[in-house]
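Below you'll find the structures, each written out as structure tokens.
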Structure I
């Protein structure tokens, strides 16, 4: 969430299209839309979004795109996207779609300020969102497959720079218990993330 900031500030019409203001809402937001390396981010930043990436211990890479919404108070979530699994040499192992089935945890950092101190719209927010997900796809050698997993999305925006943990990195991790754990987040301008508050 660094190079994209200036580009977002330059596109006010894009902000207007998603800025939600609710006089009935008070305190911290609980309803959000999430974006993972999707067209919304690419349009706002001008940076090609090639997928948020995470790496497993064996060098395999998961590449994830997506969008959806969640309620941090109730744990309800909807949405999903696509994924691809490649080996360390870039050979395709599997691909398909993922959907979220609920919020496991959400640690908010706040809203309105990027990690480099750039001011953002007040409903652009950050934090760490952990989602329960279902993957449905194809393994290129074994055929159709379905797996349950845990997708963690990190976005470096907060109420202030000090509210963003210095060790945090922007992107995703994906754990598929019993199969593979892509637990090494790979930060990249092609895999940016964002949470947009719907009740500010």
Structure II
């Protein structure tokens, strides 16, 4: 693997750099002499989280360096958006990427609850990294509405998606790869988290990630 390629892991919504997937991939890559960078995408302020803020933070971290991105769920969507806008992204591994993020939220919420979130300005969400409820501001919805549901990146990508995913339908990834020959979909018998199939994820990913 070329030494000038950095590798970043972008965690999912209400997750963090210490997630099980991040720790697993960090160990696997470290054994190959590769350091996995795992930034906190909320910048320390989950309540004010936005897509724009995550993209800006990523830009500050990466700069103009060639980079490989590994993204999980919302982090996968952010990685795809970033790659569509930045040619220095060399390749990506996307784990159940949350394509159509804005509409996914609308579809998953009771309309009255959604309206209440908009009216009140914040919604309590269980934050897995912090182990407690943390409010998320409605600006996440306002901001995410400005972004395309299907980022049109052209870099090579491996996409892993669980066939039993109840959060992001596997059909979203299937639809994406039908229109993008640069992406390959690998389905696994798993839910959204993919934590029980990390070994096969690594087996498929390692040659792709570690190639020169």
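Figure out for me which of the structures I, II the number -0.76, -0.87, -1.10, -1.34 belongs to, where log10 I(q)/I(0) by the Debye sum over Cα atoms at q = 0.14, 0.15, 0.17, 0.19 Å⁻¹ was derived from the coordinates.
Working: I: -0.76, -0.87, -1.10, -1.34; II: -0.81, -0.94, -1.23, -1.55.
Of the options listed, only I reproduces it.
Looking at relative contact order in percent (Cα under 8 Å, 6 or more apart) over structures I, II, structure I comes out largest. Of structures I, II, which gives -11500 when helix-only ellipticity at 222 nm (-39500 (n - 2.57) for each DSSP H run of 4 or more, over all residues; to 500) is computed from the coordinates? Corresponding structure: II. Which of I, II yields 1.7 for distance in nm of label points 7 Å out along Cα→Cβ at positions 57 and 169, as computed? For distance in nm of label points 7 Å out along Cα→Cβ at positions 57 and 169, the value 1.7 is produced by structure I.
Every read-out reported here was derived from the displayed coordinates using simple, explicitly stated rules and does not represent laboratory data. Computed from a prediction, not measured in an experiment: that's the story for all the values here. Cβ atoms are built from the backbone, for glycine too; each structure is taken alone.
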